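Enquirer: Next come the structures, one after another.
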Structure P
Amino acid sequence: MSSAVNVLVVGVGPHTRLNHLPALAAAQDSGLAGTVTGIDLPDAVGGVEYGTADRPRRMPVVPVQPFPVPTQSLPDGVRHVLEGVVERERIGAVVVATEPSVHLPYALWAMERGLPVLLDKPLTVHPGASTDPAAAQAIADDFDILLDAYRAARRRDPQMVVSVMSQRRWHPAFRRVRELIAEVAEATNCPVTSIQSSHGDGQWRLPDELVDVTYHGFDRGYGKAAHSGYHHFDAVPWWLAAGERPGKEIDEVEVHAVCTRPADFLAQLTVADHARLLPGFADRNRYTGQDLDRFTAGHGEVDVFLNVAYRSHGRVMALGSHNLAHTAFSQRGNLQTVAGGLYKGNGRIGQEVHLIQQGPFQALHLHVLQTLHGDEDGIDQHAAGGADHIELHVFRNDRLGLGWERHRALGFTDLVRDSGGSTVLPTQRSSRTCAVAEFLAHLAGRVPRAELTSDLSDHRRPARLMAGAYLSMARRWAMAGQPAAPVVLGFHPTAPAARAGHPLAALGATR
């Protein structure tokens with residue numbers, strides 16, 4: 001009897017085509033996935049090509065009508081279409097990879113229907129989250145709604161699973177960092193004491209594109225923190241948890257965020273600057289600086305920097321800085337705007353750095369850097385400066401008699417990992433494939449629940465950290481740029497609710 005599961009993919013935009021469909025193709029090749037059917041808005045129907053040149057595939061796409069957000073329930077017409085596809089295609093699992101403001105109703109529908117879910121990140125977001133405190137707080141409320149629905153679904157069917165595709169949890173380098181933290185915590189009883197994380201993706205969105213190109217844009221009142229920030233909101237608490245010791249569990253965080261918005265970017269590089277730097281821009285551009293200020297008023301964040309204090313029983317266990325930037329080194333040099341190409345391509349270059357200190361005992365420096373587009377031929381993609389360049393430096397106090405080396409440098413080949421008889425490369429693509437494969441392997445009975453890497457129940461902390469970041473931005477916006485009190489919220493399963501008088505105090509601290 002085949003263990004292949006027929007999969008429904010909700011949302012088939014550029015993000016899905018780059019990230020999910022290659023992993024689903026690999027799962028089909030391994031016998032874990034059966035048919036793959038897509039759901040999207042009417043302008044996306046007609047089928048999507050995916051797979052490889054020697055084994056091309058075509059995914060049929062069924063149209064549904066757009067609906068207002070935010071909402072917890074799908075409109076009857078959308079629900080009717082989905083039910084028809086589930087019955088006709090004998091769907092056994094759902095991948096929710098839509099625009100994140102509609103993750104919630106699709107995930108709730110799937111759980112109600114008893115269908116296992118692979119939920120894309122971020123879990124949810126709400127329009128205006130960076131300007132409206134109520135919309136920001138709703139991000140944290142949404143997690144509680146999702147978790148309640150998940151628990152109810154598991155009571156009906158103990159085999160039910162919701163996995164979150166936060167792929168850095170499967171990334172060999174990120175897993176190695178977690179193991180190193182746990183090893184030193186076990187030997188010294190010392191948690192992580194500070195962490196500096198940054199991500200820059202080199203997006204150069206030209207002034208007219210701020211208005212005209214909305215995919216992964218800022219017009220919904222949110223931006224970088226929702227586009228890719230969840231990876232950091234998830235990875236950092238996941239690492240911190242590896243260093244927690246009895247009596248030193250993190251039960252509260254304090255978040256202070258500052259951000260730039262399109263108006264700030266247009267002050268950094270004006271319309272006139274763009275016209276001088278890029279021949280032909282002045283002829284193409286339809287907007288004056290005043291037009292752009294008007295059209296982008298209330299748009300979401302372009303870059304956001306967070307200062308975070310992670311506390312235990314009122315004492316700071318770790319300090320964190322989380323710096324998330326679209327505005328960073330780019331290799332874009334022309335006016336071309338490919339459909340979806342501002343999401344990936346158009347010269348975007350990734351820079352990701354994490355510096356972790358564990359008291360006087362250990363420092364970890366993880367660098368994931370690129371100086372290429374990632375699609376340039378004839379260049380060693382794993383060498384320094386290549387598309388997949390990665391290095392992890394491990395510094396340890398070698399004078400304690402614990403047999404530690406003072407310094408180790410681990411490169412790409414050192415970080416390759418064997419898992420279940422397959423090789424996992426230290427790349428985002430390989431990690432995404434692992435995420436999809438683990439989800440489907442669990443459904444096939446090959447991976448027990450206890451070994452799932454990213455179960456929904458383990459995502460309260462990143463959901464709250466994201467909510468806190470947006471609430472801090474929204475409060476600053478509401479106060480017209482004046483200093484605002486930081487956001488303080490509960491963070492640990494056994495912690496009391498956040499202190500009275502602080503935003504999110506009513507959200508409690510149950511994980």
Structure Q
Amino acid sequence: MSHPDIVIGLDIGTTSTMAVAVRMPNQILAVASRPVKLSSPQAGWAEEDPHQWWGNAVEVLGEILHGLDTAELAGICTTGMLPAVVLLDDDGALLRPSIQQSDGRCGAQVTELRSEVDEALFLQRTGNGINQQLLAAKLRWIARHEPELFSRIGTVFGSYDYINWRLTGTRAVEQNWALEAGFTDLSTDEIADDLVALSGVKRSAVPPRSVSHVQMGAVSEDAAAATGLPAGLPVFGGAADHIVSALGAGIREPGDILLKFGGAGDIVVVTDKPLPDERLYMDYHLVPGLYAPNGCMASSGSALNWLGALIDPTSGAERPHRALDALAEAVPAGSDGLICLPYFLGEKTPIHDPLARGCFVGLGLEHGRGHMWRALLEAVAFGFRHHIDVLRDIGHTPKRYVASDGGTNSRVWMQIMADVLGAPVTLLDNHHGSSVGAAFVAAFGAGLVSDWSAVTALSQMGETIEPNMAAHATYNQSYARYRELYETLAPYFHKAPA
């Protein structure tokens with residue numbers, strides 16, 4: 001019998017659940033995905049159903065395992081959005097829909113925390129500022145608005161932590177979930193009791209910390225029956241989707257920057273020491289000893305999905321993106337004066353404003369669907385450029401831009417991105433997203449590879465988009481207007497409704 005050399009990556013994404021089976025070092029054997037429904041029942045809210053994640057996981061795992069010899073499997077690793085909030089009671093029952101990383105409901109609790117905590121000390125200790133990403137803010141919101149439910153919290157963890165629990169029966173929180181949650185002390189790399197106490201939950205509700213490439217459990221008999229995975233298969237700690245994407249894109253040297261065009265918009269840079277800044281988030285790189293300062297725009301692809309359905313409600317399940325891209329390509333850079341703010345779920349980094357809202361400014365009768373679509377594409381690109389400004393401020397000189405995930409399928413969007421930056425953007429030739437990176441983490445954990453750089457065998461570089469410098473000059477003016485527009489409208493966003 002040959003040595004097991006197949007690994008599985010499972011991605012619990014905001015817009016889809018995807019699984020991939022990989023025979024190491026570089027053969028993708030099977031891929032399957034299912035859509036996920038994002039719910040926004042009130043302004044600024046973003047929720048999903050973890051039961052749907054598990055149901056999707058069962059389906060996609062069953063699909064990719066069809067025809068495979070499960071005796072050849074060496075392990076599975078799950079990745080996902082960060083830091084979603086999933087709550088169980090003491091018996092393991094799900095208490096409510098997840099509160100997603102893009103959710104902006106807890107502005108009052110962020111203000112409350114800032115009045116209680118020395119923000120500068122908190123930033124240096126945890127690597128993250130006091131903002132709506134913190135679990136303390138989101139859990140305080142639940143304590144205030146859903147007190148009976150809050151009193152029944154037995155476990156709090158994230159999206160891929162929940163799936164790992166369904167696979168193994170073991171409750172753990174992956175290292176970057178614990179870090180972005182605001183629960184980890186960077187000086188010790190351990191979850192600190194006093195940081196958890198800021199959330200109001202009992203300390204026992206936060207499970208032990210796991211490391212991405214270290215085995216945290218094994219597939220249980222129940223999970224094996226549901227998924228088709230063999231009982232006893234090693235399950236590794238898991239990984240945040242934007243961090244595993246950075247690894248897969250070869251983002252391992254100072255100056256390398258990943259632009260991740262998913263449901264949210266992520267930007268990741270690598271450094272050999274933590275450089276906390278309140279405008280960004282701090283994560284561990286998957287390569288031990290490295291760090292990954294990063295930012296996240298609350299809505300990127302999700303805003304396009306919303307606008308596409310709004311413009312063309314007859315399209316149903318068939319997204320009208322390609323047709324709208326063609327219309328946008330015929331519109332000049334700058335969208336004939338139309339400017340969009342893409343803050344449709346509030347905004348995370350770098351402004352950390354849950355009360356910010358999306359808008360189109362400058363609409364006239366001369367504008368059509370293509371203008372609105374292009375203005376939103378440009379707005380997301382401007383949001384990425386805003387992050388680049390912050391990275392320059394704190395000493396990160398960009399040297400190379402790599403773009404990944406579903407948005408890279410839009411050539412017009414990628415050209416806009418290169419033009420806005422005034423720099424080449426190389427597309428990652430990996431159409432299976434973070435799941436491939438997760439499979440590699442499983443391979444590393446299982447001992448099938450010993451060098452992190454071997455991931456490049458699974459993720460080759462594709463086309464490089466060169467900037468149009470005439471368009472870049474136009475975008476310099478549009479970007480200045482974009483930055484000014486938020487500053488102008490912020491007082492209006494923060495005004496209490498009548």
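Laboratory data are not the source of any read-out in this text; all were calculated from the coordinates shown. Predicted, not measured: the structure shown is a model, and the values here were computed from it. Cβ atoms are built from the backbone, for glycine too; each structure is taken alone.
Enquirer: When volume of the Cα convex hull per residue in Å³ is calculated, the result is 141; to which of the structures P, Q does this value belong?
Expert: Q
Enquirer: Comparing Kirkwood radius over Cα pairs in Å, for residues 209-312 alone across structures P, Q, which is largest?
Expert: P
Enquirer: One of P, Q was used to compute distance in nm of label points 7 Å out along Cα→Cβ at positions 185 and 409, and the answer was 4.7. Which one was it?
Expert: Clearly, the read-out refers to Q.
Enquirer: To test your reading of the models, identify which of P, Q gives 0.05 for FRET efficiency 1/(1 + (r/R0)^6) of positions 273 and 337 (r between Cβ atoms, R0 = 25 Å, to 0.05) when calculated.
Expert: Of the options listed, only Q reproduces it.
Enquirer: Out of P, Q, which structure matches 1.00 when FRET efficiency 1/(1 + (r/R0)^6) of positions 265 and 417 (r between Cβ atoms, R0 = 25 Å, to 0.05) is calculated?
Expert: Source structure: Q.
Enquirer: Also, quick follow-up: So if we calculate distance in nm of label points 7 Å out along Cα→Cβ at positions 57 and 193 for every structure here (P, Q), which label has the highest result?
Expert: Answer by largest value of distance in nm of label points 7 Å out along Cα→Cβ at positions 57 and 193: P.
Enquirer: With mean count of other Cβ atoms within 10 Å over residues 9-16 as the yardstick, tell me which of P, Q scores highest.
Expert: Q
Enquirer: Could I ask something else about it? Identify the structure, out of P, Q, from whose coordinates mean count of other Cβ atoms within 10 Å over residues 121-128 was calculated to give 19.0.
Expert: Computed on structure Q.
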